[in-house]
Structure I
Amino acid sequence: MSRLSAEPDTNDHQPASASDGVVAPEEQAAMENVRALLSFIGEDPSREGLVDTPRRVIGAMRDHFRGYRENPESYLERTFTEVEGYNELVLISDIELHSHCEHHMVPFVGKAHVAYIPDGKVVGLSKIARVVDAYAKRLQVQEKLTAQIAGSIWDALRPQGVAVILQCQHFCMCYRGVRKPGSWTTTSKLHGCFLNDEASRQELLTLISMPKDIG
């Protein structure tokens, strides 16, 4: 395993290998590339405010794209069957989502709504959110991200149905190019009964749209 693929360092001023006084060649090359980009935009990489920027950028990228070091399916390996025969809809809604567009490497952010109807086994609720994060923390397009989340749950749990709906704002559309801030992109991927049964789809949409207030 390369040093770059190690777990993120809590100090974003230092590369992952700085603790032993050695900077891995791939990290040094990455920092040189950041300096080149700073020069490209007209900045001086040697000025005080930018001297540590390459190290900070590499640390940030290690966190932004940590999904490449995770196996999303592993979060779904442990399941539970002692659920008193529960076989109705399970919905985890409004999961915060932060990803990066693979075309421009700028963020897109929003919410994920993930639902499934068990067929004998369930998974811990937090594991669904971890699956969302593991796929989101990669270079992505929203359509592929939606399909990956749904497909992993469908394959791992073999439930009666799976539904994933993402609602995101894309910075590449809001703050560059067409410049349409406030626009939202919605994608969905359905498997099983959510795809084939209108009543199941309607129940899902009704629950997602219900007000949520614990106050």
Structure II
Amino acid sequence: VPPPPDEMQAALDDLERFLHDREMPLLVQLALAHYQFEVIHPFLDGNGRIGRLLIPLMLVSRDVLTQPLLYLSAYFEQHRSEYYDHLLMTSQHGDLLPWLRFFLDGVRRQARDAEERTVRLVELQHELRTALLDEGRPNSVVRLAEYLFSAPITTAKHVADLLDVTRLTAHAATDTLVERGDLVEVTGRERGRIYEAPSIFEAVYGPVDVDETETHCQLPLDMSPDD
């Protein structure tokens, strides 16, 4: 149950002080901060999204991650009932250990998920570049292929601007990757066409086999570089 409105600010002040604490192992602190934010429930809508967003942002602020790439929302959504049960049981009984185990298991799984997807992208990028060079493709095609890994949806105009080439060269490079199957036109229009790279989307969003049989909480509790 959220605190009454006249106690809300004090609860948020306590949470802010807790977020700046550097004595507690960071992952434990993240688990408790997320739980505490969800209990405070300060907004009419969006509390879950903001509470989940705090996790990668804190990891970035502590220099554990350079980008907010740990996506715990997928784990919480996949185990939605268990997630809410743990929050409720923690509030009702004050036993934090089951929630901590659940949270840390999510960190472990999603870290491995992110690692697997990163490996996929790196391998795909290397394979595509190697294939294009072996085929003797023009430099504009190779550069376009590299660009797709930072922006897998594009247009010929964007390609021309990015590569600093003529529209004709941009269309030729785009057509080459379409012929190879590396790009797909998604609008069906003759003008204003939009292209996307299906293999990149598959690498990022396709299913990943993360072993769920391992013992819970095998990650070190303290990932903080300050210690």
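For which of I, II does distance in nm of label points 7 Å out along Cα→Cβ at positions 98 and 186, calculated from the coordinates, equal 2.6?
I
So helix-only ellipticity at 222 nm (-39500 (n - 2.57) for each DSSP H run of 4 or more, over all residues; to 500), computed for just one structure, reads -10500; which one of I, II is that?
Only structure I yields this read-out.
Can you say which of I, II returns 0.35 when FRET efficiency 1/(1 + (r/R0)^6) of positions 138 and 202 (r between Cβ atoms, R0 = 30 Å, to 0.05) is computed?
Of the structures listed, the value fits I.
Quick check: 4.4 is what I get for distance in nm of label points 7 Å out along Cα→Cβ at positions 58 and 170, calculated from one of I, II. Which structure matches?
Label of the originating structure: II.
3.9 is what came out when distance in nm of label points 7 Å out along Cα→Cβ at positions 90 and 194 was calculated for one structure; which of I, II is it?
Comparing all candidates, it corresponds to II.
Can you say which of I, II returns 1.83 when Cα Rg over 2.2 N^0.38 Å, for residues 74-153 alone is computed?
Checking each candidate, the match is II.
One of I, II was used to compute relative contact order in percent (Cα under 8 Å, 6 or more apart), and the answer was 17. Which one was it?
Traced to structure I.
Since every read-out is calculated from the coordinates, none of them should be taken as a lab result. Not measured: the values here are computed from a predicted model. Cβ atoms are built from the backbone, for glycine too; each structure is taken alone.
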